[in-house]
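Some structures are shown below for you to check.
Values quoted throughout were computed directly from the atomic coordinates according to the rules given, and no laboratory measurement underlies them. Predicted, not measured: the structure shown is a model, and the values here were computed from it. Cβ atoms are built from the backbone, for glycine too; each structure is taken alone.
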Structure P
Amino acid sequence: MDREQMISRYEELYDKMKDSKDVKNMKIFGEAATYYFKEMAKMHPEMAMSWLSHLEAMCWDNFLSETEAVNIGKTMVNEDGLKGFHWGHDTFVSAVKQLGGVPEEKPSYNSYALCVTANMIYSDMAYSIAEDMGYKTPAEVPNEKMALSCYKKAVSYLKDKDKNFQVRRYFKKRMYGEQAAM
């Protein structure tokens, strides 16, 4: 079997397990996945961590790992042309706490999803946010006011009752070079 045939066969077996009402099929698949996850964790811990972060979607509506957040940050271009995040993760989490916000709220979002979303909002909307506050440029807005505004907007996105925004799907191409699955 070549690589494409193996992938195709895996997908067939996965679909059989997924669509099955037979617990035996689920156990077989689960035991195989557990065994090979342990092997992967021994030989390729970074790959195992990536897989684990994808499975976190079962526990979170919006979850990103630290590595995913860093990779997204490398691709971000702000309205003012600067590249990268306006706020680093630790800086933003600290600011959120000081402003009385919640940096992580299970199951809605983890702190990396919040930080990335707030930086996305800053990247795309900093000038309009500044204008709404009566300033001409984002640089004139006190940092805590801008952080609070972007935090509140990020939480609105991440806790959207219609679930229209999912940070992982939105940034999928930037993280993995794949088309976003909206």
Structure Q
Amino acid sequence: GTILIGGKGLAAPYKFLEGATVLLLAVCHHQPSIFGVVLNHMMNESMDGAFCPSSRAKYPNFVNSTVRYGGPNAPHWTVLARASSPGAHAVVPGLFAGGSLLDLNRQVARGQTVRDSVAFYSGYVAWQLADLKKQIENGDWLVAQAPASLLLKTPSASNGTQFTAALTAALK
């Protein structure tokens, strides 16, 4: 659960990340880069508009889920969930990235998990490792570790600076 908080004073092309909270998800070893998703920016869309008709029929429990802005690199979807599913990898104990959307839909239908414990991020943000290291050294980001309970909140509790302030306070 490594997160970046703040994004203060960033220059282009990262200026859009000012005030963001970013969950880092994976390092690409072929190119020295890292990617993650913005946690505190909801979009004014639901998955109903993102799903094609066959996906709407296949994943009915997620049709009304809020689309979250993961970053500008799109088209790409990242699913974070509190429940494990085949193919998912643990980000921290109790929070999983990727996996089987069909299995998660079934878990919601069976009452084994709730819809808001599955989040859909449109896009992602990425850095060359050297660029991110420089931003951290410049004090542009606060780097912290956070548990799953603080990382995946309902859409209303995840939007904007309030989420970042609550997260920062909880980590102190």
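For the reader, a short list of remarks on this structure follows.
- At a computed -7000 (helix-only ellipticity at 222 nm (-39500 (n - 2.57) for each DSSP H run of 4 or more, over all residues; to 500)), which of P, Q: Q
- Per distance in nm of label points 7 Å out along Cα→Cβ at positions 23 and 103, the highest-valued of structures P, Q: P
- Structures P, Q, by distance in nm of label points 7 Å out along Cα→Cβ at positions 47 and 79: label with the highest value: P
- Structures P, Q were shown, and P(r) over Cα pairs in 5 Å bins from 0, in percent at 1, 8, 13, 16, 17, 14, 10, 7, 6, 4, 3, 1, 0 was computed from P.
- Per relative contact order in percent (Cα under 8 Å, 6 or more apart), the highest-valued of structures P, Q: Q
- Taking distance in nm of label points 7 Å out along Cα→Cβ at positions 63 and 151 as the criterion, the top structure among P, Q is Q, with the largest value.
- A value of 1.9 for distance in nm of label points 7 Å out along Cα→Cβ at positions 7 and 31, calculated from one of P, Q, originates in structure Q.
- At a computed 0.60 (FRET efficiency 1/(1 + (r/R0)^6) of positions 55 and 95 (r between Cβ atoms, R0 = 25 Å, to 0.05)), which of P, Q: Q
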